[in-house]
Structure 1
Amino acid sequence: MPKQTPNTCPACQGSMHISELRCSGCDTTVRGEFPLSPLGSLTDDQLDFIRTFVLSRGNIKEVESRLGISYPTVRNKLDDAIAALSGQAAKMMSRSEVLEALEAGKISAAQAVELLDQAGA
């Protein structure tokens, strides 16, 4: 995997910005202050998950299979990535959402129990 642009300073944890871009073909350099991509706020693990999620076309069953993780874990990883991108805290599934997913056959009874335990329901 290629190196990721750091989004925080290793010395003081301040915000980083890009100040120079260089063409590897002709050596043209552009200087200025360029903001980092919102994806720069994601960890390597979150980026790997999002890459798998997109390549699976958002099919949670396929993501489960590719990563060897359960539905609740896929849901938690997706919520964590969304929270990182939006700057908000991750949202847990409500009791009714868990029961709806169970009824629709999207999750197993064991997965529903796991999600309800996580939600404190």
Structure 2
Amino acid sequence: MATEGIEGMVVETHNWGRAARFFQSLGFTLEFETDHGSGLLRGGDDGPYVFLREVPADEAPTIQPVLTVADPDAFRLDPAVEVVTEFEETHYGTREMIVRDPDGRTWSLQAPTKA
């Protein structure tokens, strides 16, 4: 079973407000904002999302693509793919696996929680 493609991006920033305004100026709509410097913006009605997360000034901001997996129990990876973490329940309502590409970037594979 393969992924279903890119669902969104997790984008870290040093300034939540400025980054949110930047994406809004590009046509993204704010769907929700948390009370701790993060929130989700979406491009179009069903377009991919950008989840902005503010990080401390001494931490380098990263961008992490998020791919959709329909059934994590049936999902199989090629042994050549480096798994950083297996599927785990998250505090934000998904199951997530992290993999690393050949250049060292991490990718989030997001799936529904167990029913």
Quiz item: For which of 1, 2 does P(r) over Cα pairs in 10 Å bins from 0, in percent, calculated from the coordinates, equal 12, 31, 28, 17, 9, 4, 0?
Solution: 1
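Kindly point out which one of 1, 2 the value 1.00 was derived from, the read-out being FRET efficiency 1/(1 + (r/R0)^6) of positions 40 and 80 (r between Cβ atoms, R0 = 35 Å, to 0.05).
Details: 1: 1.00; 2: 0.60.
This value belongs to structure 1.
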Quiz item: Here mean count of other Cβ atoms within 10 Å over residues 56-63 has been calculated and equals 9.6, so which of 1, 2 was it run on?
Solution: 2
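One of 1, 2 was used to compute distance in nm of label points 7 Å out along Cα→Cβ at positions 8 and 32, and the result was 2.9. Which label is that?
Working: 1: 2.9; 2: 0.9.
For distance in nm of label points 7 Å out along Cα→Cβ at positions 8 and 32, the value 2.9 is produced by structure 1.
Among the shown structures 1, 2, from which was the value -14000 of helix-only ellipticity at 222 nm (-39500 (n - 2.57) for each DSSP H run of 4 or more, over all residues; to 500) calculated?
Details: 1: -14000; 2: -2500.
Clearly, the read-out refers to 1.
Kindly point out which one of 1, 2 the value 15 was derived from, the read-out being relative contact order in percent (Cα under 8 Å, 6 or more apart). Write out the running numbers ahead of the final one.
Values: 1: 15; 2: 26.
Source structure for this number: 1.
Each value in this text was obtained by applying a stated rule to the coordinates, not by laboratory testing. Predicted model only: the values in this text are computed from it and were never measured. Cβ atoms are built from the backbone, for glycine too; each structure is taken alone.
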